[in-house]
Structures are given as structure tokens and as C-alpha cells.
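The next part holds the structures, each set out as C-alpha cells.
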Structure I
Amino acid sequence: MVVIFLRSLVYNVLFYLLLVFWILIGLPTFLMPRRGILTIAKCWARSSIWLMRAVCGTRIEYRGLEKIPAGPLIVASKHQSMWETFALLQFFEQPLYILKRELLWIPFFGWYLRKAGMIGVDRTAGGRQLIDMARRAREAVRQGRQLIIFPEGTRTAVDAPPHYKNGVGLIYAGSDAPCIPVALNSGLFWPRRTFLRYPGTLVVEFLDPLPPGLPRDELNTRVSTAIEQASQRLIAAARAEQAQLFGRVPGPSAAKT
């Protein structure tokens, strides 16, 4: 555990230094079309993922990339970690996120989010705000963007009961776009509320896309079922690997903190 602690400490320092580096490199993109800042964001994601493997020994495996449809798309992903908030954007030409409005106020980082056309939402607002958010997201998807959304609304610990919300179905209805569910086991390697990063194989699996036009309730049910079944399979495999590496599984207790 001492080695994991030291590697995690080094990674976190380098991670934020790398973020500052890409923020500075991205300054000229304020004078460019949106594609410029999205390119910088993808470079940041790839370099951060490479750094995690080099420092922490966390290998990344992507499955089902061939299933990702081209063009307008809704990407509904399991959310266990901060990791997927930046790692998934590298696979899409025009990625789009719905995020806390407060993030848009952060100097430079928030300005880049605005430049990239991300959608800020006030989580304390009522139903009218939710309806307006869904409308803006649908319009952006119809214009060719790929919306990456986390149906549970927030990060959940690996063993926490799933709690899926209706946002995906609300945006999907009328978007005329397919929806691809995404399963993962990132919470075992980048647990929430701790700076520890664990070695092993972090797997992201893109599942079978769902066609446009399904009833909203059916879409929500199929998305949650597909994500949960696949994620539990990936988590079980990762825990078996960690047990071989350490003689026990170090991740679950950290993931529940």
C-alpha cells in the first residue's frame, strides 16, 4: 500500500501540472472555431490516461469501439469516477457535456468549457430548468453533437445501489439520435473521495446502441439494465485481477469512502 500511496501522490501532482500545461497550450484556441479547444481537450485526456498507466500501472482497455455510430449520438455512461468525465470525450468528433453551472465560472477552465459549447445547469433550480436543459441538449444533438451523459446524475460508489434518473429519456425523445450505453469499472481504480489510484485493468465497454424513436420508458429501462449488467461483469473481473495482484482486493473500501 505504501507503493500505491506514493505512486498516487506522484500521479496527482503530475495530473494537475499536465492540466495547467494544456490550459496554457490552449490559449490560442480562444481565437479559433470550437474544434480547436476540443482537440486540446482530447490531447489532455489521452496524455492523462497515458500518465496513469506510466505512474500507477493502470492499463486501459476499450471494448466495442466499432459499435459507436457516426454523427448525432447520446452516450449514456455509468459514472463511478472522475476518470470517465474526461476519458470518454476522445472518441467523439463533437463531444458535449451537461455540467454544473458553477464550473463555467472557473477562470480559464470554465472559459474553455464555454468555448467548447458545454451546457451549464443550475442543479438547485426546479423542473423548468430541467426542461430547458433537455431542450438545449436535444437541439445540440440534432445539430450533430455527441452528448455524453451520466444517467445517475452523479458519481456512485462501486457497490452502491443504482439510481437512474429520467434525464436521458427526456433528451432522447425528439432528438432523432441513437443512444449507446457504456459500462465500466473505473471506480476500482480511481475511487471517488480519495486520491489513491490503483493498478490493474480499467475497462470501458461500449454496448449495443439503441435506435432512435423508442418510447422514453423503454429507453430508460434498456439503458439501465444494459449498463448495470455489463458493469457488474467488468467489476467482478477486475476484482479477481486485483486479488491476484495483491492477495486481496484493495479497491472496495476506498470506493465506498
Structure II
Amino acid sequence: MPIIEVHQLSKRFRIPKKAPGMAGAIKHLFQPSYEDKLALNEISFDIEAGESVAYVGPNGAGKSTTIKVLTGIIVPTAGEVRVQGLIPHQQRVQNNKRIGVVFGQRSQLWWDLPVIESLRLLGDIYEVPSEAFERTLTECSDLLELVPLLPKAARHLSLGQRMRCDLAAALLHSPNILYLDEPTIGLDVAVKARIREFVRHINRTRGVTVLLTSHDLADIEFICSRLILIDQGKIIYDGALQAFKHQFESQRVIQMTLSEPTANAPLLAE
């Protein structure tokens, strides 16, 4: 049985619609108006245990919405979702004990606490046995080079340092699934490489299922073997990453900037 099952999933948001300014705010107060936005439109896919899947698309395509449904943060409008046999929004506690999540723009570390204290507190929340906690912390510290960062407060960390600590925090309870939502956004090349190597390592050595959203093609190629492409709330491709590359790698677009305007410039085809 697949570890993640998504069938005919739809999510519709109700968005307030009002004119700008004070007049618009007052009018909306007495005569509220709304419009519906369909973020996910009957999407379906299954993911097997141990897979590494890239879930990609343009901004606003529905990637983060899908992740939030899978983690139980938001409730779907229609369709069926099961993660390891659980319905995420109905069985949130049980589901959250089995998954790890890293959102590139958010942190689960406490702002003013040393990183090690945040990690220990998370270990207590997830009821991780002491021996298992120390073993996982040691592995993550070695692979992500966290030892000099553990005594520092989270607010003193750079973005790249915080992301490495957040990865460790997401794996302390040994989850079977790791959701990564733009984990390398804004990071320098060296930190990106370290995070990619770490994610591929836990996928291949520990069998952790990885679902990655990213706009960085290098992340996708290094970590993932399967690609799911979503646009305007609908899945338009689901298959092997290499097959997708072979389908489009023969196409090239060349843009040229001329030193002087040229009327009726010819179009060159490869």
C-alpha cells in the first residue's frame, strides 16, 4: 500500500473581495463580498515508501497547499487523503508523530533559546527516548556540522545555519516521511550542497520518504528520481525525472540582444 494516497483532492479558499481605502473597508463591513479560489482541482497521486519525489510548479500552483493538506494544517474541500493509513486533518497528533516538515520561510526553533534546548524540548514533545534522541542528534550534528551552532540562540543564526538546525529538528523523532517546502531558498551554494547531500543520505540509508517542493533544479536533480508537475491546481505530469528531461532537453530557446534596433530581424530555428 502506498505511504501517501491522494485521490481527487480539491481545496477551495473563500477570499474577501473589497475595494481599497476606508470606504471599501466600511462597505465590506456592512455588505461583505467574497470570491472563491480553487487552489487544488481534483488532483490524484500515490507515493510509495522510500521514494524521493519533486513536487514542482510556478508560484501559486498549489504546492504549499498540498503540503499543508498532507500535514493536516488545512482541511480539504473534497477528495480523499491518507498518509500511512491516517487522515491527516482528522488524526493530526498521530500523523504528526510520523512525519517531519521543513518550511523554508518558517522555523520550529524557539527564537531566544539555544538550539540544543529547542531540540531537547522537541524531543520531549515527541516523547523520543533518551538513547534514540542522542543517537539521532549525533548523526545530524556530524552530517550537518551543527556542533558549533548548538549553544547559540536561534535568533543569532544565519539563514543557512537555521535551515540546517531545522532539518535536524524535523528528524529527531525518526519520521517515515519528510516534507521539504523550499528548504534551500535564499541559501548560498555551499549550504545548499550540504543540505542536498544530507537529504539524499537519509532517503537512501534510512529509507525516509521525501516530498520536495523547490524552484532550484539542482535540488531536484540531486535528490529526486520522480517528478510531479502541478499548474493552476492540476497535475500535468507525473513520472520519472529523467524521462521528463529527455522529453524536453532537445528544445532550446536563445535570446539575443542586438547593439542596434533591427527591423524585421529573422527568426533562427535550431
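Derivation of every value follows stated rules applied to the coordinates shown; laboratory data play no part. Note that the structure is predicted; figures quoted are calculated from it, not measured. Cβ atoms are built from the backbone, for glycine too; each structure is taken alone.
As an exercise: helix-only ellipticity at 222 nm (-39500 (n - 2.57) for each DSSP H run of 4 or more, over all residues; to 500), calculated from one structure in I, II, equals -15000. Which structure is it? Among I, II, the structure yielding -15000 for helix-only ellipticity at 222 nm (-39500 (n - 2.57) for each DSSP H run of 4 or more, over all residues; to 500) is I.
Can you spot which of I, II the value 7, 30, 36, 22, 5, 0 was calculated from, given it is P(r) over Cα pairs in 10 Å bins from 0, in percent? This figure was derived from I.
Could you tell me which structure in I, II was used to calculate Rg and Dmax of the Cα atoms in Å, for residues 80-127 alone as 13.3, 40? The value was obtained from structure II.
Check the numbers for distance in nm of label points 7 Å out along Cα→Cβ at positions 48 and 224 across I, II and tell me which is largest. Max of distance in nm of label points 7 Å out along Cα→Cβ at positions 48 and 224: I.
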